[in-house]
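No lab work stands behind these numbers, since they all come straight from the coordinates. From a predicted model like this one, the values you see are computed outputs, not experimental measurements. Cβ atoms are built from the backbone, for glycine too; each structure is taken alone.
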Structure 1
Amino acid sequence: MLFWLTALIILIIDQGSKYLVKATMVLYESIPVIPNIFHLTYIENPGAAFGLLANQRIFFIVITIIILIAVIYFYRQLKPGQILLKIALGMVVGGAIGNLIDRLRIGTVTDFFDFRIWPVFNIADSAIVIGMIYISYQLLFHGEEI
């Protein structure tokens, strides 16, 4: 239950934030929150991180579905009580579904967090990265216990 609840919360926050950005900003508009450090910059990303593999929509849809199947399979293999791992997996699923919805609906992913030294990203990207860092840590240092 915690896994699905986490995924749903991430999905709602992700899609809600993207809706707000699209409703209140124009494409490529940038609003300084902390000048020269953090801006809200509205872009539509046709690729992956750093704009890699731009316009490979079908590829990203297929890869996302494969990853979702793998994560759900891994979730079902967890032992009871692995709360943080369930939350991390839920974060990955929620983020992946959030970006998948964008790709299916409009063909690009809406991004808006802009730290000026890193590519612009969104809530879904953050959830995926944070979740995968925790999962990687657990697999590297506690793999036999999972």
Structure 2
Amino acid sequence: MGVMVIEAAPRSGSLITARYAGEQGREVLVVPGSPLDPRSRGGNALIRQGATLVQSSEDVLEALHPLLRTPFAEPEGKPPFSPAVMDMPLIDRARPDIIEMLGPTPIEIDELVRQSGLGPGVIALILLELDLAGRLERLPGQRVALSG
């Protein structure tokens, strides 16, 4: 529903998070700090720009109260989530080709998608099967290789 900033230097990740929250229509709450402390300058600037000043838990509840009364519901105009149905015959046909593309040399998963022409969901499922069977090694950089 919102983000609370406790400390934020003038150029900090906290300010980036607060900006994104504001862009998403979320409440931005800030605990003020000493004007002499450089770690408080960013938060104090947010208050000057209209963020909600927070000194106690009551301040948080007061700021979020209008949002808490709104019941949760599916967004308007969007269909509810429905899981994708996997084409198992396609997966069964693709499995040997993917295993053949794999070897002891690591390959990026995106490269498997490009070379095979299959969708990422199909590749992910085949890799998951191999991983669960203990035949796949996952490496940094979204790379995979057949194990031992």
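When helix-only ellipticity at 222 nm (-39500 (n - 2.57) for each DSSP H run of 4 or more, over all residues; to 500) is computed across structures 1, 2, the figure -13500 traces back to 2.
Given structures 1, 2, which gives the highest value for mean count of other Cβ atoms within 10 Å over residues 23-30? Could the numbers behind the result be given before it?
Numbers: 1: 11.0; 2: 16.0.
The maximum falls on structure 2.
The value 1.1 for distance in nm of label points 7 Å out along Cα→Cβ at positions 7 and 135 was derived from one model only; which of 1, 2 is it? Label of the originating structure: 1. When relative contact order in percent (Cα under 8 Å, 6 or more apart) is calculated for each of structures 1, 2, structure 1 comes out greatest.
Using the calculated result 1.23 for Rg/Rh (Cα atoms, Kirkwood Rh), pick out the matching structure from 1, 2. Intermediate values should be presented prior to the final figure.
Details: 1: 1.00; 2: 1.23.
That value comes from structure 2.
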